[in-house]
Structure 1
Amino acid sequence: MRALSIRIWRSRWLPVAGAVICAGVIPMGLASAASNHGQSTRHEGDQSGGRDHAGWVSTWAASPQVAVPGTPAATGFNNQTVRNIVFTSVSGDLVRVRFTNTFGTTPLQIGSASIAVAGTGAATAGPTVPLTFGGQRSIQIPDGSEALSDPVRMYVPRLQDLDVSVYLPQATGPATQHALGVQTNYVAGGDHTSDSGGSAYTGQTQSWFFIDSVDVSSYDDNLGTLVAFGDSITDGFNSTVGANARWPNDLARRLDSRHNTLAVADEGISGDRVLTSDLCCGVNALARFDRDVVDRAGAKEVILLMGINDIGFSVTPPSPVTNPLPDVSAAQIIAGYQQIIAQAHAVGLKIFGATLTPFKGAGYYSTAGEAKREAVNHWILTSGAFDGVIDFARVVADPSDPTMMAPQYDSGDHLHPNDAGYQAMANAIPLGLLLDEGR
């Protein structure tokens, strides 16, 4: 079947490491016809009663990144299928996937794509459900653009892994990715999007490729999407691979106990900064806020945890993938926060500020950097600029030396929490603050 190719550009320009890239989104067609999808489909009887679906929310998300030269992502894929494993935060009866060629240098040809509840390894726990684009199996996504699949009627369970498979029939060039998946994903030669078994998937990667969100709609009372907007500590660096032990995952588990809940979209990028973009570590927070927060399906609230890299990178030697490295001040970081807060409030989003966690002993620690961290945290806690504050620093700090992370929460690098530390962070977030209880 001939590929569908549509070019619809948005008037948004994103600076990336000295270049300018136009971020485009391709809205696609209506829901495809439902079929019996076994374990992953809710019975028709569950769809009766005259109820309407709620709006779309992002049950999973990850920010797209450019492929760093010299890495496998820069080589890309050719006649291969990538099976991405993603973890849901809420359930839904309809599902769609946003595919991304945001940082591609040529049009991206998707030959076919599918979604399924994940099983063991690369296998599924039931049949794979094909995804279409305007009713067609394939699509060509222009470089710098994204595409939404047609909604498909499929029951997506909450707090479960899904398989999202995409077949790349021809050379992709540099692949748009999310570098730190903290998840084993799979690669097969040829088109294996319809396979329920995993035997063809002989390659492995810990990055996600060509997808940046899975959205669901349901009859449930999902209040919207909370976006966790941050750096490697939000990205889950040094958490256990495949355990979904990032603090946003732990927060989703806590929210699951409430009848009226929020989807949680993790938009952390390891190494990301408030003020500066670079090749290794993503577009700066100000430049990607619209794409990764405002445009997230059902976006309602934001937790901002970012700034430690702006501080730490100020004292590290420059390299080809981390240039430029300005020596930013606490006042400049705070000014960046104020812009992010203004952008959030301009579109009706609530935004909660999180204090920067201790980093004494980390590779880029300095006494001057610690002074900046303390000044930034003081502003977060006392300015009243945010709609609420979450004091992550206090939660994970060593009581005997608050400039250091507590040993029981330290992954070993004195910067990133371990699984217990991420859980402690999630436990410290007042659910009533997020769910607007008592205010």
Structure 2
Amino acid sequence: MSETRRCPALLISAPASGQGKTTVTAGLAWLHRQCGRRIRVFKTGPDFLDPMVLERASGNPVYQLDLWMGGEAHCRQLLYHAAGGADLILIEGVMGLFDGERSSADLAELLGVPVVAVINATAMAETFGAIAWGLAAYRPSLTLAGVVANQVAGPGHATLIANGTPPNIALLAALPQDAALRLPSRHLGLVQAAELADLDRRLDHTAKLLGDTALAALPEPTTFSAANVPAPFPGLTGTRIAVARDTAFSFLYPANLDLLRAMGATLTFFSPLADAALPQADAVYLPGGYPELHLAPLARNAPMKRALRAHHQQGKPLVAECGGMLYLVESLTDVDGQRAEMVGLLPGHAVTEKRLTGLGMHRAAFPEGAMRGHTFHYSRLSTPLEPYAWSEGMKPGRRGEPLYRLDRLHASYLHLYFPSNPQAVARLFAP
């Protein structure tokens, strides 16, 4: 029988995206943190931007819980480990509560975590109750702890919402229409937490509003069980990996970095924006981010571009994902038509579009082994380089992404989730 730990927990979901899940989750984390509690927050599904805000609010790294990318045992083990040192676990859902083949509802039911649904009440009154009732009744086996009304116009509106909410569904909070409660966003999602000078003030404001509601009370403890997860594969012992990390390249899963370290690698971080040289490294990891927002400094940093070309010429591994790949092409054009020279390791040119050009969960069969991840980008790459393979979408009929290789350089639009195949990751980065 597996070991268990108990910790209060909630999964914050909604009928759809854009309802205020991140605002409520972050505000609740900040509220309890200010009370001296230890908070662990998780994000359902692939996401880099929401977790940055949630990390600031909770004071701890935010990991993904994704039943398709990481698997059930991986998710269970992350939560079991967190429950050993937390006073409260919060999980932010993805999209709507029941959206996707492995939805937030699936995760909540599997783990026995109660759900709080955030509903944007703009332009509705008693109908709010119908939506709340639908979320509660759609899957009776799911525990709905209550609902939060967001964007409430005033006391009269709040009364109408309360009167329309079924008596068996707890209305935990009614948050007002308030610009300070909205987190600014751009084409890939929320603005990065490090770029929001007033983020702490926004979190404090949200926490104060939530502190006067029933949502502020700690929920009943949830039991989390340990999972049978194999010990890390020691395939990178002694390997030095240089990881790009700055405002242009920040899309990093904490679980990816943890796995590299657990397999024996030493990680050193560098900035393609500011540094003139690479750290001493056997391999380089260029994650995704926003290179299109930093064309001028990336183009000006000729020493870093030379260093990356030299690294590749020495036959060392270089793994580039999405924005990291765009940095390696000959030129990158932003949405306003401004074009700048990039590293030039990959032949071709990339252009940022105003519309989404790639989205979805993917699996890819690399020579090192099959891995899983996701794609989400607004750019198009034109290159004479032929892909050696294509990824396969989780959903049938989904367009795949091209996979490129030049010696030990691996590049694609995919954001890989390394725990999906540790052995393949070790082969990808091994000198």
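Rule-based calculations on the coordinates, nothing more; no lab input. Everything quoted here is computed from the prediction, not taken from an experiment. Cβ atoms are built from the backbone, for glycine too; each structure is taken alone.
A few notes on this one:
- Across the set 1, 2, Rg/Rh (Cα atoms, Kirkwood Rh) reaches its highest value in structure 2.
- Structures 1, 2 were shown, and helix-only ellipticity at 222 nm (-39500 (n - 2.57) for each DSSP H run of 4 or more, over all residues; to 500) at -4500 was computed from 1.
- At a computed 0.20 (FRET efficiency 1/(1 + (r/R0)^6) of positions 55 and 111 (r between Cβ atoms, R0 = 25 Å, to 0.05)), which of 1, 2: 1
- Comparison of 1, 2 by percent of Cα pairs over 19 Å apart, for residues 95-254 alone - largest value held by: 2
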